[in-house]
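See the structures that follow.
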Structure P
Amino acid sequence: MPTLTCTELYTDADGLARFREKTIPLSEGDAVTALSALLPAHACQWRRSAVGFASGFHCTAAPQWTLILRGRMEIVLRDGSARVFAAGDFFYSNDIVPAGARFDPEVHGHRSRQLGEEALVTLFLKI
């Protein structure tokens, strides 16, 4: 069965955001067009981030797919690891505050920034 691999940004058991690869089975469709099973989504949101945009550390409020439509975006974690996503890339953002915890900007989350000379355009698919 064919699969699609993407990056997942998630909260590990220690409360820190981490990257890992997530495999999506493409079990539907036919030999020409492999599809995943339908996945839940309840809303979408467009975002345009101007050249120079940079956020502070934050967590994703609720799981969402992030699709990069234009420009480049860097995600940096507390441990200093980083990934850059460009137009056509996507990732699953699931680094939510752990149950029972209160957001601590010294411990939780990730920061993001726009890279390059082109505004960043993203589409969030809310789960």
Structure Q
Amino acid sequence: MLYPVYVSIGDEKTAHGMAFPDFAGCFSAADNWQDIPRMAQEAVECHMAGEGLAVPSPTPLEALVKDPEYQSGGVWMLVEIDVSRIDPAPQRVNISLPRFLLAEIDDYARAHGATRSGFLADAAKAAMQ
């Protein structure tokens, strides 16, 4: 999804600063123009990590160009943000597991006050750390 990013233009000694109006408090910087999309994605992922917040819709540029907060001589860019990497909304998936393992998972989750989905999500996170 394309999101507006306000870029404060840097120079040989200063990186280009980035502000994300749709992600309050999210900032980043990039030394080169070509690094801006990658750094923007990384900044938004870090900003949203573990927050459980709904992904905001992009604000139209027309609504931002007159905002006094963004009148410091910078430029607007539209940057593609892969929202699938930040969206906390549950998504149904279809997986195959041996029946005995599924029964063990259900028993364990139930005994610990969890759901199957919650247990599997926690197990996946733990395995990836």
With mean projected area of the Cα convex hull in nm², for residues 20-67 alone coming out at 4.0, pick the structure among P, Q it was computed from.
Q
When helix-only ellipticity at 222 nm (-39500 (n - 2.57) for each DSSP H run of 4 or more, over all residues; to 500) is calculated, the result is -10000; to which of the structures P, Q does this value belong?
Q
Assuming 35 is relative contact order in percent (Cα under 8 Å, 6 or more apart) as calculated from a single structure, say which of P, Q it is.
P
Suppose mean projected area of the Cα convex hull in nm² works out to 8.8; of P, Q, which structure was it derived from?
P
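Since every read-out is calculated from the coordinates, none of them should be taken as a lab result. Quick caveat: nothing in here was measured; it's all calculated off a predicted structure.
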